[in-house]
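Student: In what follows, structures are represented as structure tokens.
Quick note: the coordinates plus some simple rules give every number you see, no bench work behind them. These numbers were taken from a predicted model, which means no experiment stands behind them. Cβ atoms are built from the backbone, for glycine too; each structure is taken alone.
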Structure P
Amino acid sequence: MKPLTPFFFVLSLALGIGLACNLFPVTVSAPTLEPSPMSPTSPSRAPTAVEPSKVVTTLDQLRNAVVQIEAVGTFVDPEYGLVVNAAGRGSGFLIDPAGIAVTNNHVVTGAATLKVFLNGQEYSAKVLGASECADLAVIQIDGSDFNYLEWYNEEPRTGLEVYAAGFPLGEPEFTLTKGIISKEKAAGQTFWASLDHVLGHDATINPGNSGGPLVTAGAKIVGVNYRGRPDYNQYFAIDAQTAQRFLADLRQGKDVLSIGINGMAVSSPEGDLSGIWVMSVKSGSPADRAGVQAGDLLYQMEGLVLATDGTMKDYCDILRSRNPTDTMSLRVIRFATNEILEGQLNGRPLAVVETFGSTGSSTGEGAGTAGGEQGPYFTQEFDRDPQWTFNVIKGMSSSNPNKAKYSFNNGRMVFDITDRHLYAYYFYKGFRYEDVRLDLLVENRGVNTQQVSLICHANEESWYEWAVQSDGLWYLFFYENGRYQRIANGGSRAIKMGKDTNQYTFICKGNVLSFFINGVEPKGSPVVERRFALRQGFVGFAISSLNVTPVKIEVDWLQISQP
């Protein structure tokens, strides 16, 4: 793996789908996602009496209810780093004469200041509510007696003539383009939002059109423009029915499907690390109270690795399945300090559990010395569940995988296996390693018939596994799709039999595999392995039962270091 740096990510843009907002001076249009149902915001003004003359009903009047929005703020970009006082421009539209307007979340959220321009006049504005998953926001524009638009409440069918209004490319001139609805239910998953479906159309939009309306010939709102694929003449809008489901809460100051971050799905160039990049955090939000900072990568939430498909879907699905005040676990990578942190939203604040990179000495609970050219190197102390991947392989058809369990007690990971021939694996899939040394310290508390394994260069189908039985017999395996192929085997008298503690070491360096028991290298090590040629992958360990149960093994720590 290449050295980790704070800004090594690439945006996970599926099929080149891009944002339709305009942000400068940087060249990547970064969505800014405000939020937090826990943060009070000012309620919107009560709707004023409807004045028929203020309702826009023709395309000629449309410019009187469509606004340009300028948002200025500071955030941490995954590619460019700290961007100070960056200005972005998008569009929006009024839905109430009292100054209530709709736009995209990525246009306004996270901004320090908002300015709105309408027919040459400048107004100040503030965000009332936002949804980072729906990419919608409601803003309050200072003033009153505005012209406004009404919603199209029929089903928008394919072939319906539509018009896209807004201010593309950050320019002050109002534009209007014509097209038709080309797809009624286009895919709605992107790297900055997660919607079940959206409208596809061919009315041209460009960066700066984000948040502007898609309307009928009678100026009724069909959707909210938010992304485009100009190379394919395909453009997309959040349909009116979906938008209206969110707006009732947003205009009352309630954030929806949001934890308080401005985030986007990112992945490393190699594709071996993904998550939600935090560009900024809303003060007082659940994310802020948990200790999330700008520049963090939300790697896991509720034990689930995020953004593996390049979108916000998994992240937003978790929010959809829980209440805003529910406690949710977080695992965060903080590149600014080379730390991995764990904590909870609406619960235990983030705390350092591991370090990596080149910071020198270890810090934080469960952290180990970091260093080397690939990373992260660290020591996992198992003071709490790091939420790695756990699975059980059955050695015989009579085995019951539910009888292999683990728990955490007094700073140790405790394995309890009560059926024969069960192989309980625990993988760290956060990073792939090429050259790596694994050290595992375990204590046997059960019967003296069990097996301890260390694994390197693992992928989803195969890995190298060095397995040591309680009597000192060892085996070096190549595992692939349920089959164990023996590469070498032997024995060692360095093993401490009975209820005792042993340290196991497995080094995978290029095609050379070497191993030690309590610091003693047995005859047969190292092994030069050329047949299967696994050269990088995940690491992990396994505790297995043989013929006699119960097996009770306590794992004290696992160290991942440079060989």
Structure Q
Amino acid sequence: MAERGDIDRVRDATDLVELIAEVTKVKRSGRSFMAVCPFHQEKTPSMSVDRARGLYNCFGCGKHGDIFTFVQETQGLDFPEALEALARRAGVTLVRDPADARMRGRRGAAVEAIRAAIEVYHDRLKKAPEAGPARAYLRHRGYDVDVIDEWRIGFAGVDWDTLTKALKAGGAEDKVLIDAGLSRKGPKGVYDVFRGRLMFPIHDLRGDPVGFGGRKIDEIDRTQTNNPDAKYVNSADSVVYHKAQVLFGLDRARREISDDSPAVIVEGYTDVIAMHLAGVRTAVATCGTALGEGHFDLLRRFGERIVLAFDSDEAGSKAALRGDELESPFRLDLDLRVADMPGGLDPADLVQQGRSGELAQSVARARPLLERRIEHEVARFELSGPEGRARALHAAADQVRRVKDPIARREYSRHVARVVGVDLETAEAAIAGGSRGGSGLESPAERPLDRMEAELLRFLVAHPDRVVDFGSEDFGDPRLAAAYSALARQWPDGRVELTEISDPGPRSLLISLSMEDRPLSSSEEITARIKERRLDRQITDLEQKLAAMEPGSEAHSDNLRRLIALQQEKRSSSRL
């Protein structure tokens, strides 16, 4: 835990204007400063910077904060990491409690041991005769010396203690090597974790080396490798490495990831390198573990768009579909999509064949993963008969039910209706129901009413002359939309008699709402709340349009300006 004094000293030693000027253009405007906001595309500066108070606020996208939030959001760091980065920049020595200092010393020693191991492995790949098959594999993949040097690819010797001996000769202690996940202790002494494998260094967000992924080379004698049946052996969790919170390549990709350049998750180390060679520099991969909640939490720091570009074989398809079973994409409101790899090949194969351009095209054409998941679920059933369609509808509804945004849910409802072959009303009823038991679908009437929409109907019953100020598009709940339509049909007659409404459902609902014994919202409050909902829908629609447009095009720029204007209008109205 950071000391309050540390935070204040770092804050006092940091000039916010100079900090922001390191990443974007800043100019004086009277007594204050204006900057081109680094968080959204713009040409005219809209970020106000208050040097005296150490605060910034963008009037275009709403981003605001102080020196710590600025570093957190521009560099993808958490608060302790941002504090450390700013302290180093300002030359401030942070105060540590003894336990914290010991842990950091232990971590630092492990990181340095891994850094030294990278060079030992890299040197052996280039020079050791036993690494010949590994060099041949890399040449076959199309990786030249520049690629090998850039990614510091290496080779673990086949002897049981090649690395351990080399690092101990440089002064490393057994405990540090074990802490770093490089060595293990056995009955005959300390020995190497990795043997006879092609080695890919793994770095954390700060760029510190924290582990390795080791690939088996088929031409090397199985008896000379550890865990010979496994294609990949990865570092175990250690004082520096936690595989559920690390993505291979993210230290390189984080600066490239943005709303216009989504993070691309591939299956392996060679796929990441291939993607980067193909110009897709936002590619990352999990490190010997399934895609999990921590990975989505990590990527959310940099952008909201994520593309899964897994192999097109059965295993890859299942891995992509499993990603949709996680809660993080829904909890964090991520735009999760899937790219179909051409010809069923993985990225490394495509680059090897000189088809790099197809990779970028596949990423650009990625489809929402939930669409893919719905189609996968529906394909399990025979749709020629009513029972098969019902089962398919239930399976698809289970997926859509997790979508909270009402507009997105309605669009997915339309997709379900199309692929299953039912009408929209039936699809929406299945999605709203949530029950597979009993005689079939749960009645939509059992769902709670949307409180805001119900309040609007109460208001319109009391003030029927205001019906013309609203429309059916203001109601996402089909029951309330039907009740509004019934009410609106009566308005041209100049009077409203609820008992004369012919449709029993809307009639019963309107009468029930009109008899609720509680204060009615004012005209101003109702209008403001409905206006905010309309703005939310417009903003969501524009965001979806922008995601499908070519960045930099005239249409993209026009819609981006409209989006910023709507966001400003929403913030202005919420402050009233």
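Student: Suppose log10 I(q)/I(0) by the Debye sum over Cα atoms at q = 0.07 Å⁻¹ works out to -0.49; of P, Q, which structure was it derived from?
Tutor: On the way: P: -0.49; Q: -0.58.
Attributed to the structure labelled P.
Student: Something else about it: Can you spot which of P, Q the value 21.9 was calculated from, given it is mean count of other Cβ atoms within 10 Å over residues 164-171? Kindly include the intermediate steps, with their values, before the conclusion.
Tutor: Details: P: 21.9; Q: 15.4.
Answer for the origin of the read-out: P.
Student: Comparing structures P, Q by relative contact order in percent (Cα under 8 Å, 6 or more apart), which one has the largest value? Let's see the in-between values first.
Tutor: Details: P: 12; Q: 7.
Largest value of relative contact order in percent (Cα under 8 Å, 6 or more apart): P.
Student: Work out which structure the value -15000 belongs to, where helix-only ellipticity at 222 nm (-39500 (n - 2.57) for each DSSP H run of 4 or more, over all residues; to 500) was derived from one of P, Q. Numbers along the way, then the final one.
Tutor: Working: P: -1000; Q: -15000.
For helix-only ellipticity at 222 nm (-39500 (n - 2.57) for each DSSP H run of 4 or more, over all residues; to 500), the value -15000 is produced by structure Q.
Student: Out of P, Q, which one gives 193 for volume of the Cα convex hull per residue in Å³, for residues 116-427 alone as computed from the coordinates? Before the final figure, lay out the partial values.
Tutor: Details: P: 193; Q: 149.
Source structure: P.
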